[in-house]
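Take a look at the structures listed below.
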Structure I
């Protein structure tokens, strides 16, 4: 059998991502949230008792699958390369603020696509915000604003995140007493564990090979007019739309949408934050998990920042509700935007001074 070419692989990954996410909702995951990295991290943080909202506490097998699928594919294809050491504290904080932005919008870039594919027109403001944030970040990249170069690290560093993934899988299977498991709310809405894990493994493996990234595809288009990853994003939207229509989950409109609010200004600003932060750290929340699985220690640090952000989003009430964004969330979003702009300006000056 002939191997898929890179553009074909990106499209294939997008199709599996979009269709797989909607199928997971049919099997029990929350509506329009078949795959949502920020929501899943909030659930994971609760299961580890990093916040005390039981109804949002569940170890999402999809997260484990993304991480381990990437790891296994990278090892199989001999692409497991352990690197790191680039601005660790900044990456941690950018991961934190990415999840803050996702929480204010109520969803990561993947969920944004799924919401739009299911007819949720409130996601349009988020799409525009994400595009603007990525465009802004791309402008700074052109001006020379990039974080420090990474370097080769001892191999043991690259096995830590996959090892944590295996440990979480054991926790999910064995349910030890210190793991919190909600019986109502989002925690009780999940597809069968092994199905979720299998879908996550497949998507993680394909994404490692194709490099699919929601923000990366748009960034590459803005910087180089390169459309390979962009076609994967379009394929994800198209497959999610098709499965939503066929399954009867499509509901076109601005109102009465699940897991959404109608404050377009803060949806826009929140996703500006996500897009800008993702460009700085080279990847959306989903891509950070995939990169961590293939040995990128910097991405692993960003993931720890994302998990910490997920815990604080819930415990500090930064997350929006269907009634709209919270005051704390608005302040955190503005703080994140200020931090991102400070970082890119500082690194731009650093390069110019050289």
Structure II
């Protein structure tokens, strides 16, 4: 890694079970009961669960009825996004007292560049401990990973959850990564993990020792080299204080499951396309630049599929084509959710570390 990257101090602060923590502030009795934020009905999904519920195996994105089977005493709480956004802003206000080099990765994750931090004589560890202490006083806890780069900081933030922090010094990055299973690398999902395992690659260290040309033959030229570099700890992405919007998308859980393509096409025309155009700022379709368009279907067994195409400008007619291509994948299963979206052009594409393996 370049010397300038080695001298950086990058942290990822991850708020623990954030939605659940905010709900406990609103109703303290919940602290002693297993509960989930989301819907507990036949069509509901768990957004997050507190740690008492997680002991029963309840996790985010799980169907509500499955969560109830795992934990019969589970309490469901309706999501309150206004409260979560308000608390996220309070957290950001705390962070700004320590640094203005902040990149919100989501409502409950923040990258911090503490390279020029003057608090605690420049100690990133002590600064994070102070930040996390202030957040506990707000009523939420956070875990943190600290390293010289964003990828390793994110991975390290998972090591001591909840309410802990873990440091990976620059000289330990390659060694730290080597012992991790490949699924810990951002972008390596179940399908790509299966493909890599079949080829004999199970740990990051296996990739570190691999011939990059073999990886390129296995995964494609771009993704193979990207994975190789990632496993060697190459990540010089800066903390983006101005967050770039990468995608515009909408999705809707249907009031009733669809089994006919014509119903989905009607829903696309009357609901999804107008909603997507509003979210894109109301511009004319021909004025919306893009890298690609995607249609997403979720079936009644909660599996899902997506179909994408490269597209320089957003074309409504392409969504109908993608929908017709995705529909046969249902294989007689009813469809419970439909989503559409488009990826925005990336002004800094060569610096990204996204793997297109799935």
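Computing Cα extents along the principal axes in Å gives 64, 57, 43 for which of I, II? Derived from II, not from the others.
Taking 50, 27, 23 as the value of Cα extents along the principal axes in Å, for residues 98-233 alone derived from one of the structures shown (I, II), identify that structure. Working through the options, I get structure II. In this comparison of I, II, the computed figure 0.40 for FRET efficiency 1/(1 + (r/R0)^6) of positions 58 and 266 (r between Cβ atoms, R0 = 25 Å, to 0.05) is attributed to I. Computing relative contact order in percent (Cα under 8 Å, 6 or more apart) gives 15 for which of I, II? Value 15 for relative contact order in percent (Cα under 8 Å, 6 or more apart) corresponds to II out of I, II. Of structures I, II, which gives -9500 when helix-only ellipticity at 222 nm (-39500 (n - 2.57) for each DSSP H run of 4 or more, over all residues; to 500) is computed from the coordinates? Value -9500 for helix-only ellipticity at 222 nm (-39500 (n - 2.57) for each DSSP H run of 4 or more, over all residues; to 500) corresponds to II out of I, II.
Each value in this text was obtained by applying a stated rule to the coordinates, not by laboratory testing. These numbers come from a predicted model, not from an experiment. Cβ atoms are built from the backbone, for glycine too; each structure is taken alone.
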